[in-house]
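Read-outs throughout are calculated quantities, based only on the coordinates presented, and are distinct from any laboratory measurement. Remember, predicted model here, so these are calculated numbers, not experimental data.
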Structure 1
Amino acid sequence: MASSASTPKSLTIPLLGNNRFKISKKKVLYTTIPILLGLLGISAIGFTSRYKVAVEMQVDLKELSNSEYPANPAPLSKNAQRYSGRELKLIQRDATHFDFVLEPKNDKTAKIVIKNVDLSLLTPKIPEWSKKDQGLEVIALTDREWNRQQISFPADSKHIEISGGDGFEQKKITEIALANNCLNAGYWEVLLFTKEDNNKTLYYQGWFTFPMGHYKNVFEKNNNFSYWKHWWRLEHWQDPSNTVVNTQLLREVINEQEIAANFDLNEKIFSAGEQSRKVRTTLASNLTTWGDFYNDEHKIEFATFRPPGFYDANVPWKNEYWRIGKFEKATLRNIKPVGSQQDLQEIELVFSDTRTGEQNRLFFSGIDLKELPKLSVDEYNKGLYMPLGIGIPPFYQSYEDLEKKNPAESPYFSVLLDSKGKWIDHHRLALDGVAMHLDKENTNLLHIYLLSYERNTLIAHFSINLE
């Protein structure tokens, strides 16, 4: 028989033994609802606090000792750790320009100000033509945030002020850098360099989370759409694999031809630049030739680059090199990029997946091949040195060069697609970018090098005849 509306049903809850007691549903609701509302309120306060903004903000600055960061691949100065103990203040000048103030906690350490930095150039802005397609928009934003962008200032830059301290930093700083790390939104770092024995060395490194409220506001000013459209993707590692990338919306093909390309699997692995410094972050042994990356005889892993922005050899990053396991052919195209008045070139490398047989295509597009540097092979790191992505900056760049050209206006793009035109997560594959140059002696010979996860090592060298 149904109970009347005035008499609530009861919940019977068993206790130890045979004892039982009854609790009114109304009492349960009266107790539970306030708790839930309280939890929601706490969450809302935390969420609101995360995006608060102010003209001046103290930002937590994390410093790691050598023992806390044993895998640090940077060339460390003999003065490393001697000028630590700093605080960071962020000062907003206008909608996009900010000062970063490194304040000392002791008398020997200098106060360093990085002034009037245009953060619209360091916050994701996607090309206007990418907004016409949801797939292009997603991939452009993903690779823009997942790739490192490090900008540098010489010590005598108009953007730098150094004062106080024991004199070392005023006299010996040669370069100051800001980096938007290749992680989720907000993970940044500041680096201070000096020179020893004519080599650049790092003597200070601090990690911080860029205030997300300012990040959100700059992002919206950059892109003219709501941050909340993509906020979860930007702040969390959300893999957009299988997103269709319509390259026809990025450029028009004028003509194309298959060209002679050589990938010598027996060539000895070589290194320069950061690859020479990052030997300890490649967790593999007995790698001697390019072919060693593409067989099952070697276990190849890398120290994972993880928040706030350092390498951890205890957390290995795997690879999927079988997806580019067999090189098939190269195609050269003359193209007309969207948003550019200049005809440029595109190189497509085709590979077979050695596990499935599927053909996967790697594009390097929007490049003026005749303007590439002419270098010897051992100088490859001084050539074009770029991430994969759409509308992206170089990994490393002077702030002066960045100001000259907004990355979102660049015709360059590079993507790895499967046979159906779907994006392959090259980060999971352990492919971060490309180095490229013309041969120093034979300018009709193009050299292309593939950069591994976090650019720890080269994983391939292609010689392509452009005649």
Structure 2
Amino acid sequence: MSKLTFYGAIEGVTGSAYLLETAHSRILLDCGMFQGRRKEEKSNYADFPFDISMVDAVVLSHAHLDHSGRLPKMVAEGYRGPIHMTYPTAELLDVLLKDAAILQERDLEWENKRRRRAGKKELTPLYTMPDVESTLKQCNGVKYAQRQAISEDVELCFRDAGHILGSSIVELFITENGQHRKLVFSGDLGNSCGALLRNPDIVTEADILLLESTYGDRNHRPIDETLIELENIIEQASKNGGNILIPSFAVGRTQELIFRLGELYQNGKLPQQAVFLDSPMAIAVTEIYHRYQNVFNPDDIATMREGHSTSLHNFLPVLRYSRSTEESMAINRIAEGAIIIAGSGMCNGGRIRHHLKHNLWRNNAHVLIVGYQALGTPGRALVDGEKTFRIAGEKIQVNARIHTLGGFSAHASQSQLLDWISHFTQPHPQLYLVHGEQNSKLAFKEFLSHNDWEANIPELNQSITF
């Protein structure tokens, strides 16, 4: 008898963590950071709800921080075992975790200055750069579709999830007392209408299935309509002279945006002569994407070659990398005619906040929201129609036009999720919905019930046996 406990991404979409316990093994699926409102983010500092010394291996579905961000904390507190992931994930993790450590140290420095002046106790970071370096040494790269033993009674196989570079569907094969069982964790499944990456691999058998439900309550706008809207916004901004700001996640969304803007450029439909990628992390990630074009969608590779391009940068010749703080500040002096892509994707940090400060009050500016915005984030407030934006104690009037382009989501939509699980053979696996806000999970549970699937919605810290 095996036990699975749900330790994260249960009451929302962040903090992914699930512990599998068998007769001989303890395997942790993901170790993600809680993100969003201050209450959720404080959870990152809490003690782990399991004994780290008893964990035999960690399996990471992909590099996004809501799946990986607490790994250095776990290592700092004594975990010395392997962390299994795909090879591209290992490269991306190097970039993301180091960036997270730098941001934490910087933000904490400012906070502790304030605390010292107030006579309050200083805070310590969640983890430090040496913790990240130790974590990276414990990473073990694995190829897609390569089944291998990771403990005495558990084997692992990664399948392509099509969400970001290196993202995976996790298959765990358990052998106990001569019995064989299979647990499948979808990870984050990609949008089959997205650019660059391949569609999620099909899986047909499982005893237990953990399925993400980020968009379990709705379908995305058709990509053709989204691209037409993008083209219209670009044309309108060109005519009225405003800048276009795109808050974007450094991994996945940014690379797709570069590709889509490259398509417009190649077709003579990009009047703007400057596209700024203002994020050292996104630049580093884009260069990693270039090294792994072997996992790209063949159709998009062919499109790039038709433009005589061997990289995303060449496919969009007006793309300019902004690495330094000085280069980023210089962009703020541009009042019109620029497209600015910067993080963070939910506007709760990064250089995009400064670009919003300099542009949100302009009537001719445009803000393109191209990804999921969690409750409590500034990006969600903009989508919900907030009329002021606060940064560094200053309130900025929101006069810019806010556009939500849902077709760019890197997550599968409701119908795509149903299509993916429809390939599982009878009898259906026990299905548990994770990685979704409550309304999304409830709506998806009801939708599935009309399609001959019984879904369960687990509670935080709940355990099941199978």
Structure 3
Amino acid sequence: MTTLAFTLCFALWVMNGVLVTFLVDNRVFNFDRAQVGWLLGIPVLTGSILRLPAGMATDRWGGRVVMPAVMLIGAAGAMLASFATSFGSFVVASLLFGVAGAGFAVGIAYTSLWFPPSQQGTALGVFGMGNAGAAITSMAAPFLLRKLTGNGLDVEAWRQMPRIYAAVLAGMAVLFVLTTHARTAPGTRSRSLATQLRPLGDVRVWRFGLYYFLVFGGFVALAQWLIPYYLNVYDVSLPVAGLLASIFTLPSGVIRALGGWLSDRLGARTVMYWTLSSCAIGCLLLIVPRMDITSPGEGILAIGKGVVTAVSDQEIVVDQTRYPLRARAHETTRDSQALVLPEARFWNEPVVKVGDQVAKKQLLARGVTHIYFQANMWIFTVLVFLVGIAMGIGKAAVYKHIPVYFPSEVGVVGGIVGVIGGLGGFVSPILFGYLLRATGLWTTTWMFLFVLSVVCLVWMHLVIRKMMKRKAPELAEMMERERAQLS
């Protein structure tokens, strides 16, 4: 039930990614790019900030009480969005239905109570499959809007979509109360606020938060950012962009259960090594932008002075000396081919004509280098799919750590880690936008995620080495000696 509830909460949480894009494309509202960015980010910000108090409330009163409250507030916000007539009213509605994002912290704290530590990774991974709610919105919402508006003939009918979301979420809140049972962590109601917040002074919590900033914040950011990415870079329609984005969001959400199971079997640290390494490699491969570049190449210089007697595409003749030229190859329609690697072509273009007097080392023909990289859409999509898989597995691995290190403060620690991760979903699209504006390159998205992956990987590795030296100094020393001998 918590998985189903979280799935619907997540679907509402990212609703603006499709809805606002539709409204702007159909000129229902004249929001500028900055306003669109805020409307995409505000629900993420609300849900992120409220994860800590929601987790603390769940520790105290239980998920059976807090989860329905979160869903009903989200439903009220969705209903309010259906009456929006301006940017301001959209902001207020987005702030309210963004509360649905706090359902994650509620579900983590509530679900972990029902399973022993050996099964919590798998259980929390199954719960985390609710991230697939983003795929429900990215796939279904564009078609629902098209159906409701009659392919854009009655655009005002868009207001029915948030009402449908509100009705479904309110119904789920009732179903949740009827089918679940109350349970809270032992002794949580008697703890003071200071005692509950004590884990926040542990650096380990913030390290877990940084991991989650990448694997969850990056997921939320890309779930919305990939739609305009496909629209601008590959010139596809909104429904197609939504379907392609769902190739990232749906598997990334569903695979989280596997991530939990692997964390139980192999250990969360091992899984995080693979996750961070895979994210770094995948983002590195995605950094190279789609490009069509013409640059100066190797030219042809005269080896002696003389008079130009012949000029053609194949050669230039100066007195009796012949200078062969590279001819320009016939252009083909390369967009119809699935090119994996960049292509480079070289040719020469004469800069002299018959009768010209040339000096030694004078340029006879300039060189031209043409570099073309298709960044084929399907190869791009496969790479994005693999990054999404890594993020999905990593989300479960991060939360496997929490019940192990903080068994009595799962709600608080899970809440603050969720806050940091959710803030990643809010901050990252803004950073993506500024990087795009500064460079004009859409692939700066992947540059940022690559750097963040490397930072997380290095920090985790340094901490693990420090722990080994402290807890097993003889083993660490032996490994250092073996490494020195191999080098």
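Tell me which structure, out of 1, 2, 3, gives 25 once percent of Cα pairs over 37 Å apart is calculated. The value was obtained from structure 2. Computing helix-only ellipticity at 222 nm (-39500 (n - 2.57) for each DSSP H run of 4 or more, over all residues; to 500) across structures 1, 2, 3 gives -21500 for structure 3. Matching task: 19 is the computed value of relative contact order in percent (Cα under 8 Å, 6 or more apart). Pick the structure from 1, 2, 3. Among 1, 2, 3, the structure yielding 19 for relative contact order in percent (Cα under 8 Å, 6 or more apart) is 2.
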